[in-house]
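These notes open a run of structures that come right after.
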Structure P
């Protein structure tokens with residue numbers, strides 16, 4: 001089932017790009033990508049979910065084909081949560097199954113705690129946040145943030161071909177097959193003089209002024225009332241230590257943990273059929 005591409009205006013003035021797969025019934029699967037990724041990363045999973053419900057996947061602000069933040073603005077983390085709230089309000093049907101990967105999982109965890117009554121089920125894929133980094137806050141981090149503004153959107157060196165972009169993706173994800181890498185690169189880049197550049201706003205590459213605070217995240221997780229499925233890739237190199245993951249999972253009142261074999265951090269790319277099965281099973285049990 002192919003997706004359609006649509007743009008919606010948010011109340012904050014940004015325009016969001018959303019991929020949508022039409023499906024039956026009053027259930028909407030909302031799929032939220034991670035840092036530096038885009039909505040199209042969900043295509044292999046979404047096509048399977050769409051047989052069982054409506055599916056939407058937004059490009060987060062500054063990613064994919066959604067707007068970059070304007071002059072004087074910055075990408076503060078809770079901005080993503082506010083954007084997601086409006087995407088769900090505008091596009092989702094009655095029953096919402098929220099699925100987030102990596103940074104998108106952290107966004108979804110905040111949303112689920114802030115809007116617990118809106119969700120029927122929550123799925124977090126390697127999405128319990130990075131290490132707590134509050135010890136790194138202070139004048140040094142602030143100085144790095146101030147300096148980052150000056151160079152972040154400077155001249156970016158283009159990649160000569162889409163094949164080069166795909167090869168770069170595969171260097172960061174050794175389980176990503178060549179065909180899917182090229183497909184994702186074609187959607188995740190734009191053509192400029194001299195080649196291709198990523199659609200990601202380079203301002204994202206700066207270290208923000210505020211570090212991730214696990215205690216703040218925990219306050220949100222403890223207010224989640226829907227059933228939660230927490231998914232990890234067995235071969236992930238970008239996850240927290242097992243003991244810390246278990247400590248964070250314990251703050252969800254009603255959760256189940258699954259480890260997917262033969263998958264790294266990007267489970268939706270490495271094992272899309274298995275992930276779709278898990279999401280559907282979780283959504284069905286949650287009814």
Structure Q
């Protein structure tokens with residue numbers, strides 16, 4: 001009910017339409033902006049007044065910390081509201097953007113969980129033609145997640161027309177509606193070709209959908225449905241650790257870098273807008289870095 005009330009506010013409604021029509025944001029992103037605006041404004045003394053002071057912003061951040069919200073979540077909310085007030089400033093609704101000076105907790109970078117090469121191999125080869133009815137489709141799912149490092153939403157929305165198997169690339173529509181061409185490797189290519197010829201072609205009689213991967217009901221996959229398939233084969237492979245579709249993406253990136261791929265290339269393959277995001281996959285020992293610096297920097301060599 002409250003969310004509906006915010007959406008009916010003409011100032012907020014204009015902003016949400018701006019995000020959709022001019023910025024091209026997805027409905028999920030727009031909904032996140034709406035939630036952030038609601039959460040902030042419902043705690044103000046006068047929610048109808050958009051002119052606020054920095055102390056109200058600081059109180060908002062302090063309240064989030066008191067609720068044990070994660071630093072990354074708080075930083076995202078502040079960024080979301082900073083953009084909202086930037087829009088209000090440009091539209092002449094407010095005279096300043098108080099979120100420009102907001103202090104947010106420091107975000108600690110982490111290295112995501114990933115599977116070893118051996119663990120990945122066990123999962124990828126676990127679909128059994130004798131026991132798994134949809135083994136060809138499921139093998140294609142697993143191979144694409146790991147072979148191309150796709151986000152789960154990117155795999156769900158992958159179209160047959162976006163598979164260029166003759167050159168070994170697929171066209172991905174990533175975050176922000178950005179397109180990228182990604183190679184998907186010979187194993188994933190073979191799995192997709194087998195699925196297309198043996199299974200997907202026969203589906204044309206019951207559906208005109210262009211989505212590559214179809215659920216058991218011949219419709220588009222949901223995130224939960226695809227996650228259940230991954231979970232099934234992780235367990236079947238005897239992997240004890242928790243693994244999700246995104247773990248396959250983490251594993252793809254980590255194994256590429258461990259194999260010698262440079263960060264810029266991996267950034268392009270993953271569709272990251274910033275190389276800083278890609279850097280979480282690097283695991284370089286700080287002591288090693290220090291020793292290299294001392295060994296090769298001319299001013300350090302002079303001290304020995």
Structure R
């Protein structure tokens with residue numbers, strides 16, 4: 001049987017469940033998640049392989065309104081670049097919501113020449129399922145999609161029809177990745193994201209958006225994995241919040257991150273966290289490039 005391989009971009013505005021969808025398709029928590037929008041900052045490739053079909057899903061930052069900071073421009077740029085060179089596009093929306101941001105995403109998606117699928121997520125939260133049909137009819141009246149899939153990524157509901165359609169539309173060609181490979185990202189990258197996920201989950205609304213994580217050392221040579229992570233914030237007040245009284249908040253972030261890292265690496269992990277102030281890093285293109293936010297691809 002001939003092998004098939006293709007790239008599929010997952011796009012949408014912030015907080016519609018793109019990373020949750022990818023994680024449930026893979027059956028593995030690859031992309032970090034939180035209730036806060038713009039949790040995903042980087043392009044993350046999730047590789048799904050079954051029988052003779054391999055699909056590389058491109059999880060992207062949520063497309064959002066233009067904001068002055070360099071990091072926000074970078075995130076939008078990353079999401080838009082994912083639409084080029086793919087074999088299919090999955091556009092996610094949230095239930096019966098179709099707002100200005102969804103429309104902005106669609107205007108970019110419709111320029112694509114490949115098959116485009118509208119995935120309506122979080123349908124399990126609809127009080128009356130019958131409300132969905134008129135919503136779909138009103139949108140498809142002046143928006144073009146190849147197919148529409150109502151799903152619940154979190155509840156793993158109705159994902160198989162979407163996968164079946166994507167499988168059937170992938171072009172013939174050899175696998176690009178090993179059959180047991182699940183991402184093109186390194187363990188160092190995943191470790192930094194796991195620490196950042198705990199920051200997103202445990203802190204209030206302001207601090208996480210001006211926080212970034214660098215892995216300064218990653219030693220996997222012995223029985224225990226040693227990881228030193230540097231957390232950068234933009235102001236002294238943010239550092240105080242992140243560290244917490246007597247270091248309590250930072251300690252809790254480290255405890256939860258270490259649990260996830262040990263699951264990921266299947267090894268004991270010694271995790272050390274530091275916090276420093278790096279003023280205006282999120283609006284400094286040179287700093288963003290050094291932190292790996294701008295990619296050549």
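We did not get these values from a lab; they are worked out from the coordinates using the rules stated. If you're wondering where the values come from, they're calculated on a predicted model, not measured in any experiment. Cβ atoms are built from the backbone, for glycine too; each structure is taken alone.
Comparing structures P, Q, R by distance in nm of label points 7 Å out along Cα→Cβ at positions 98 and 250, which one has the largest value?
Between P, Q, R, the highest calculated value is found for R.
Out of P, Q, R, choose the structure whose coordinates give Cα extents along the principal axes in Å equal to 57, 44, 38 when calculated.
The read-out was computed on structure R.
Computing Cα Rg over 2.2 N^0.38 Å, for residues 58-225 alone for each of P, Q, R, which one ends up highest?
Result for Cα Rg over 2.2 N^0.38 Å, for residues 58-225 alone over P, Q, R: largest is Q.
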